[in-house]
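The data blocks that follow each hold one structure.
Please treat every number below as a calculation from the coordinates, not as lab data. Everything numeric here is computed off the predicted structure, so don't read it as measured data. Cβ atoms are built from the backbone, for glycine too; each structure is taken alone.
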Structure I
Amino acid sequence: MVKERFNNWKYPKIEEGKPTEYNWVVQNKKNLKLGYKTDIGAFVYLNACFGIVIEDYVQVGGGVKIYSLDTISDKKGKVILKENCKIGANSVILPNTIIGENSIIGACSVVRYGERIPSNEIWAGSPAKKIGKIKNNKRRYKK
């Protein structure tokens, strides 16, 4: 069923600071690299000032905020969401972080500045901590 929704997938039209047809917004769009067959929920905010890379088959739940620049702490750095990872609704991803391939971030989690989430792990909480491992790391989708 999930696989079927990607049958007619196409890259979304992204305009600086304006909602896409799926109601998510990007600032500094020139620094966003969006992979193939990504699924980004409504009301997601992407601040790509210092770079955001979203690899193929990544799912980002509604209301997620991803920051490559934190103006409160003045921390900055590229955020990388590796292939087939999943970010739960209303989570916050802070600058200079990497979410590993096939990993899952639970809903309403905060991934702190500089965090490196290994592949095939489940993290959740505020701040996010490892709560499990993914044993069957087969890809959900085929290229």
Structure II
Amino acid sequence: MPLDQSFVGRTYPPTPPYEVGREKIREFADAVGDPHPAYRDVAAAKELGHPDVIAPPTFPIVFTYAASQRLINDPELGLDFSRVVHGDQKFVYTRPVRAGDQLTCVVTVETIRSMAGNDIITTRTDVTTVDGEPVLTAWSTLVVRGEER
């Protein structure tokens, strides 16, 4: 079943705040094998001009993926997640994610298109602090493989 084209432009309400913790940042940096001291040491982060440790560039997948679950699990969209392949991910920053941030996400469906029997959906997630300060925008593209014939 093809994805419902009427979802293009649909925006989901802001998520509850996600509080960024130092330990979560360290665990993520360890998991991706990035030894940069600004991800672990407050003094090293402050030397670079940050008020606290900062997160690796791909850390926002932790909370942006969770935010996208409302779309992915929306039965009206018609997305069979067992057929999904992650196509692309992009983060554009206004400023780094920092320990202590309380972030909310607003997910918007930008495009849905079909190609070679597959559906391709691209979403934009705008991430702000609870006070409305822009932090980053994330784009994610999922390919929903077509039915085998």
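For Rg/Rh (Cα atoms, Kirkwood Rh), which of I, II scores largest?
Details: I: 0.94; II: 1.04.
Largest value of Rg/Rh (Cα atoms, Kirkwood Rh): II.
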Structure from which -0.80, -1.01, -1.08 was derived, log10 I(q)/I(0) by the Debye sum over Cα atoms at q = 0.22, 0.25, 0.26 Å⁻¹, for residues 67-130 alone, options I, II
I
Among I, II, structure where helix-only ellipticity at 222 nm (-39500 (n - 2.57) for each DSSP H run of 4 or more, over all residues; to 500) as derived comes to -5500
II
Relative contact order in percent (Cα under 8 Å, 6 or more apart) gets 14 when computed on, of labels I, II, structure I
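For structures I, II, calculate distance in nm of label points 7 Å out along Cα→Cβ at positions 11 and 99 and state which one comes out highest.
Working: I: 2.2; II: 3.4.
Comparing I, II, the top value of distance in nm of label points 7 Å out along Cα→Cβ at positions 11 and 99 belongs to II.
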